[in-house]
Structure I
Amino acid sequence: MRVVLPVLFAGGSFAGAAILGLLLGVVAGERLSAPLLVPTGLTLGLIVGAYAAFRLLAKSME
């Protein structure tokens, strides 16, 4: 069980950051009438989520 928890937390942080980035992109795209902000927000969310997940997994392997 101890091995599974870091993987679950890393996956949750990755998914959460991706969803948050997507939602922020949608809101910004609607307010600024710029639909390109939606994929930009998603991409930034994926990058931040991947970085956070990598850090969590790297820290758990120490």
Structure II
Amino acid sequence: MTELESPFRKSSYSQAESNCVEVADTAGGGRAVRDSKQCNGPLLTVPRDGWQAFLRQFA
């Protein structure tokens, strides 16, 4: 089980009336990502280095 260190929050890239992605902080600086319509569904977990590399693609 992934240890969350913050509640899920809506991604700033999600629009108000479209499919939303939610992100939460995990232990060690990583992130957990989920579909807002499936709160109890699967999580995509990304370690800190992977998350930072992902963000650099949009900087």
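Here, each number is a calculation from the coordinates, and none is a lab measurement. None of the values given here were measured: they were computed from a predicted structure.
Structural remarks
- When Cα Rg over 2.2 N^0.38 Å is computed across structures I, II, the figure 1.11 traces back to II.
- Value -30500, calculated as helix-only ellipticity at 222 nm (-39500 (n - 2.57) for each DSSP H run of 4 or more, over all residues; to 500), assigned to which of I, II: I
- Which entry (I, II) yields the derived value 43 for relative contact order in percent (Cα under 8 Å, 6 or more apart): I
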